[in-house]
Structure P
């Protein structure tokens, strides 16, 4: 470093002093020298940190911020201080009537000393430019990383990052979905990100963080870079085991074939769920709310160009409202709206824990008690975990200790993975449109209430999307019906009243 300072000071003396060496150098002041120390030390630190970033096995988001944002900022500050010191020195020289100091250096390449200094400075400049170029490239990639997106704003993004790590897309970087390929969306994302930095620093962000419903790219430009609905066909099996809210935590399993289908006749029958997709049809709709949960108007255009408009009777849009609205063309995200940041409900998470044996189903009414403590409101995560333990210990004071301890630990883990009271993020804040169990989902349109001018309805028939092949307790699952079964509600006391209702009219994800 001392050699670097001597080199720079010597060069500045050469270019800012006259040949007679009577005029003092503008760099010879404590302010400029302090700026040189800051800039030079920051350059050295940048090189060391970049080496660590290249060769270290771990990735720390704060190390990335320090390397590619903080340290380069100090280099810039140091250079500004150097310039400020030179301006102050020149002003003092003018006031002292020592002559006007020239602004431009005088370099005489006929002098060997000037040649050596200029060559050394030129070589150092080349090295510096290489470092800056590599740093800029690495900083670009750092801002595209999941560490930068999910961990730098720890409190704000903790719910989204935790849910992301537990999701099926945990190996997909944030930018592949939220930005996608292309320069235009990259620039838009950086402009949006600038405001997000401001909002985070000055606590201007909403709680919970809203879903970017209107800002996402079309799924054809993001999701379909990996998934290809046109090639889907046939059906896939789904098995769902639920546990009742009785003392025995009685299991009830539903086994069905989900009619995925497709839109390309070359790969199978055209139909099923992916019949909606743009490969076969053009489906458009108008939602009357920002979350797209209320859809009063749907327009379908088939391959032949035939257009059918479906509208609800109650809450029907006026002609002028339809004319003013911009219909959205349906794509993957309209159903798969929580593909990654999934905040699971108490009912779903406890069912999973019971099925996997993480919670002992022999604990009386553990399904009921676990769901209740998870769905309660708490001020913060630590307080929630403490109260969960206290409540379950009180409920099972006479039960086998080991089973209770394991149940408490699992319920606390479920809470930490899906509930974030500091940001008010939980399953209730984010509708999930896959299926129709806890949210309207499919029933936003498939409700028998959307009718065309010709009297055609968007059907609410369950068999349109899936075939039930087995249901009931363990002993009832031995026989499989390929033709399909009629669904039997597991609660006998409801009778047939459920047939005229939507699932989410009763099933909210919380206590029953």
Structure Q
């Protein structure tokens, strides 16, 4: 019986041109999205490689880094065709700020990428997450809105159920047939996209882990489409007419796609007030200035209270320093101790400010993400952005890169520099090898395992939503009045 009903549903969807519409749409829009995004990635990858090459040619030694400043660059996401995510606002480099001193390097994010084309920001990118959540979602509604209500209006449902046909078999056949046709059209579009990119010399599957990443992204997209199909069958099984089913589905689509995700952000901001990055930077600048002033007063007090040193003139002090005078050496050691203690306190204060900011921002983001997960669309967006390397896992990894970059600069340069003060005289020294190779920090790739670990909840929720919606459609159809 299931085989007969399954064949009937397949023929109906093919004969009324729904499958043809889905196939043509997927064969056009998916390859176009793949090609446009891969071409953009190829251009940005070439710019990244050129930037890194120019940087390495001008930062050969430690002294080059001190004069010109240091930086570490973020490569463009190789799977951005899945989702643009937050890549447009992710910094494309971390760089030193000002002069590198013995008090440690100041490292900041830099996002100097110029928007050659502002329209992707204005209208959004034609990536897979947009194609699936917007275009194909509407296509699924066309498949599902009259799956049950439409047959009632045509009176074919009553005639079919007048025979000994189990209702569970009917709803299962509708789900299987529509799901198969949607999956076939979508997979054909993905295959065409891969072939088009390969023909254009844009290799989607050549990088490490890219084939697996694309496979997971396509699988998650298919799961989302089946979830939306189940929702369509549920609404159709609860509606008395096709028009009512379509209106209800559109209302659900608007609520799940537009209202709920944006509302989650608004609610999280109301629950957790977080300072802006600009305010945090100003606070850190105030802490640095206060630390510098306190250190200056401590050194001045040391100079005025140290025997022999307090009575020296600047010329006498410099002469004694060159002669390795014991009193001067003791004074310099005491000043070095003050410098070390001040730098340690400064780092602790700056770390405290950063940790508090990250904690509050993390709580706000967690609330927004939790609320948004009430929408299957948000779950898919979370999955595809993390797989693409344009999500919050990438942002956290880049913040860790900034910390490692600062540690490398401090270890190789700042910790080997000495800066001392006597009155209005400032002089330096240390054991810094000015011809030593400049420290480099290649980016660390985030593995597919880490990305999946960040979105396993979203993948599980997509499966749960699919089961719940289909179970609802199953129960509703068992009780459906076909008269």
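None of the figures in this text is laboratory data; all of them are computed from the coordinates on show. Keep in mind that what you see is a predicted model, and the values were worked out from it rather than measured. Cβ atoms are built from the backbone, for glycine too; each structure is taken alone.
In table form, for the structure just shown:
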quantity	calculated
Entry that produces -13000 once helix-only ellipticity at 222 nm (-39500 (n - 2.57) for each DSSP H run of 4 or more, over all residues; to 500) is calculated, selected from P, Q	P
Comparison of P, Q - label where distance in nm of label points 7 Å out along Cα→Cβ at positions 41 and 409 is highest	P
Value 28, calculated as relative contact order in percent (Cα under 8 Å, 6 or more apart), assigned to which of P, Q	Q
Given 31.5, 113 for Rg and Dmax of the Cα atoms in Å, calculated: source structure among P, Q	Q
